[in-house]
Structure 1
Amino acid sequence: MQRLTKPRIAPLDLAEIQEETLGELFPNRSFDNALNINKTLARHPRLYKQWLPFAVYLLSEQSLPKRDREILILRIGWLCQAPYEWQAHVHLAKAFGLNDEEIERIKQGPQASGWTELDELLLRAVDELHGDAMISDTTWEGLSKNYNTEQLIDLIFTVGQYNLVCMALNSLGIQIDERLSRGQPSRGSIRG
C-alpha cells in the first residue's frame, strides 16, 4: 500500500506559525504532539478550523460503539489504499476490541469467513458506500435492526469523513508519523 514517498505539501513547522494562530489551530499548544495530518491541513486555517470539530465528533463523540467505528474506518482506509489512515487506526482498533486476525480480515471484506452478522453488515455498508455512494436496502434493513437513527446517520458520515480524509492523505502525500509507524497511539489534537 505504498503511496507518495514525500509530501506534496509539507507539514507546518512551529517556526511558521504566529503566536496568536498557534492557540487557534492547536489548542493547549499541542503542536508538538500534533500529527502530520494536522500540521498539513493547518496550512489552510479557515478550512481546518471548520473541519476539526466535525472530525473530533466522529472520532470521539459519535453514537456508534468504538469497535464498530474502527471497523468502518479501517475498511474505508483499506479500500482507499491509504496507508496513513490504516496505520493510524490499527492501534485504536486493538484498543477497542479488535484482534490482529480481525484487523487482517478487514482487508478481505464482508465475504471473509468468521465475521459476526453485524460485522459483516458494517463491512458491506462501507463497500457499498465506497462503490455506489449508497447503502443497499438489504444492508440497511440489517443495520436498522442493530442501530437507532442517530447511529445509522453517524455510520454514513463516518465512512464519508474518512473517505475524504483518505483522499487528502493520499493526494497531499502526508507521510506516516514516526510514532504511528512504531504502533504508538496518536496524541495530537485530532487523530487522523
Structure 2
Amino acid sequence: MKRFKPLDFLMRWPLLRQIRNRDLTALGESALSRRSQELRPRTETADRVVGSICPFCGVGCGQLIYVRDEKVVNIEGDPASPVSRGKLCARGSSTFQLVTGTQRMRDVLYRRPGAKDWEVLPLERALDMVAARVKKTRDETWEARTDEGLTVNRTLGIAHLGGATLDNEENYLIKKLFTGGLGIVQVENQARI
C-alpha cells in the first residue's frame, strides 16, 4: 500500500503547480492533469484519411475525414484547402456530429396521403416510389409540340432546385440529365455565393 504524502497530494492542485512553476497564464505544464496527459487525439488511431468538402453551404471548405474500421472518428478542416486553409465555421465544425449523432434519422420515413403517422420504408422501395412518380408526372405532363406546332419535347410538371454545395461540374451533369434525359426545363441552382 502506498504511503500518503501530503505535499504530493497538494502539488496536484493546479494553483499550487502554477505558483511553483511561475506559470502566470496557467497555459503551461501547470494546467495539465493526469487525465489530460493521457488523452490522445482521435485522429491518432485512424486507418485512413479522406479528403472531402463541407456540406453546409456553397463556400466549399476542405475537410479531412478520419476513418477507423469504416466509421468516421473525426472531421477537421483541411490545411491544404485553398478555400478555407484548415479553418471551419461553427456549422462546418459540427459536421462530425451531423454524421455520427445519435439523433440523426437513419431511416426513410413516409407518410401516406391522409395518414397521421410515419412509416419506415426500405431505401430501395423509396427510390422506386420516387422514380415511378417522376415517370408518371413526366408522362402525364409531356409536351411534344406547342399549340403553334413548334417541337419542344419537354415537361413543365417537374422542376429541380440544386443545392448550394454543388460545383459547376455537378450542375452541368444534372442539367444534362434533367433537360436531355427527362425533358425538364425548369432547372435552377440556389447557390448563395
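None of the figures in this text is laboratory data; all of them are computed from the coordinates on show. Just so you know, these numbers come straight off a predicted model, no measurement behind them. Cβ atoms are built from the backbone, for glycine too; each structure is taken alone.
Odds and ends about this structure:
- Structures 1, 2 were shown, and mean count of other Cβ atoms within 10 Å over residues 74-81 at 22.4 was computed from 1.
- Parent structure of the calculated result 2.0, given that distance in nm of label points 7 Å out along Cα→Cβ at positions 106 and 130 is the read-out and 1, 2 the choices: 2
- Taking distance in nm of label points 7 Å out along Cα→Cβ at positions 66 and 138 as the criterion, the highest value among 1, 2 goes to 2.
- Structures 1, 2 were shown, and Rg and Dmax of the Cα atoms in Å at 27.8, 101 was computed from 2.
- Structure responsible for -7500, with helix-only ellipticity at 222 nm (-39500 (n - 2.57) for each DSSP H run of 4 or more, over all residues; to 500) calculated and labels 1, 2 on offer: 2
- Computing distance in nm of label points 7 Å out along Cα→Cβ at positions 98 and 114 across structures 1, 2 gives 3.9 for structure 2.
- Relative contact order in percent (Cα under 8 Å, 6 or more apart) - structure with the largest value, from 1, 2: 1
- A value of 5.8 for distance in nm of label points 7 Å out along Cα→Cβ at positions 34 and 162, calculated from one of 1, 2, originates in structure 2.
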